[in-house]
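So, here's a batch of structures to check.
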Structure 1
Amino acid sequence: MRILVVEDEPKVAGFIKKGLEEEAYAVDVAADGEEGLYMATSNAYDAVILDLMLPKKNGIEVMREVRAAGMNVPVLMLTARDTLEDKVFGLDAGADDYLTKPFAFKELLARLRSLLRRGKAEITMLKVDDLTLDPATRKVKRGDEEIILTAKEFSLLEHMMRNVGKPLSRTNLSEHVWDINFDRMTNVVDVYINFLRNKVDKGFEKKLIQTVRGVGYMLKG
């Protein structure tokens, strides 16, 4: 899943980015409101983490313009202010949840997962044929055999399982698994697809990961 973090404090942005990437999210960062608004309305994100106090455009302005553009992406607003009035103001502008600084990363992660479940109507278990993936426990099985995946492999497989039967381009896969600075001229997507094939399909008669010539790859049940 791909997350946009709009935060002008480099240490806070770096802390959030590193933590989310360790949880297998692809993370883009914008350092001011104008950049954040442009990125939020120009790319497909699964969620946005938006600071209230930003240069150029504050979080409320960004929030209102994102909603005015008809975008329903889940938004978690961050602020150093914890008055009830500020919280109501942010929620009324269109934010889905509100977190006061300083915060524990575990709480941010829990709130983000809650928003993603709401926004995507996320089911507990993903299942394609005899392949299962549990987003909560991060366990993957093919039949009765547990498959151990790296963070990037897990993220790639989860995205493919959520789009079962759909041909996914290399660009689509890279945007949802790697960040916006990913070099699309590299063959890293193909490399990771091969990693997955060796773990998910090797030794099984039915091959679930299919190559779609001229497009990219598809998970087929």
Structure 2
Amino acid sequence: MDVSELLRQAAPTMLRGTAYTLVFAVASMILGLALGGLIAALRVFEWPAASRAAALYVSAFRGTPLLVQVFIIYYGLPSVGIEFSPLTAGILALTLNVAAYLSESLRGAVLGIGQGQWLAGASLGLTRTQALRYVVAPQALRIAAPSLSNSLISLIKDTSLVSVIAVSELMLATKEVIATTFRPFPLYVAAAGIYWILSIVCEHFQRGLERRLAFPH
């Protein structure tokens, strides 16, 4: 069987795996942004107990491998009575991991906004929470946009790790085809090409987002 015929035969399985990869990446990014924004807010406002808990969360998830986190959530939690399906466990692990990184990107962007913006919000009668929501956060998102897009690209590649819990995303789908064809090299190269194409699409999206959110000057 030549390479072109091999790839035609493998295409349906690998494309189905690619769809799962996109589901994992998009769902985890959306949930991670929501959680990361909450964590960033807790640390910006420096409420003692909440801020320390948020800092501990960030340290734990940035300081341990994602693969270990996947194993803990899928294989470890059932021992204490908490059990998830492979799909849910994969999305949960990716969400908790990426949220830690996104929270630091968002927190850094917020801290990069001048104190004058907070004072301007206060002069309009806004509370600190309202000033963050209506004045500071929209400006901070402009600063954070490149970092957030980079996180999405990394997340797409990190989805390959959920193959260890039998989720048929792109990496596991590729392994399944290899198990029946015994042609690892062209199939792994094809999988790498798909990841690359997805990353290129994200890069184009990132450039468009940066132009849209660019400061007027």
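Worth a mention:
- Calculating distance in nm of label points 7 Å out along Cα→Cβ at positions 65 and 145 for structures 1, 2 picks out 1 as the one with the greatest value.
- When relative contact order in percent (Cα under 8 Å, 6 or more apart) is computed for each of 1, 2, the largest belongs to: 2
- Structures 1, 2 were shown, and distance in nm of label points 7 Å out along Cα→Cβ at positions 73 and 201 at 2.2 was computed from 2.
- Per mean count of other Cβ atoms within 10 Å over residues 49-56, the highest-valued of structures 1, 2: 1
- Rg and Dmax of the Cα atoms in Å derived as 20.6, 73 - corresponding label from 1, 2: 2
- Source structure of the calculated read-out (helix-only ellipticity at 222 nm (-39500 (n - 2.57) for each DSSP H run of 4 or more, over all residues; to 500), -26000) within 1, 2: 2.
Each reported figure results from applying straightforward, stated rules to the coordinates on display, with no laboratory input. What you see is a predicted model, and the numbers here were worked out from it, not measured in a lab. Cβ atoms are built from the backbone, for glycine too; each structure is taken alone.
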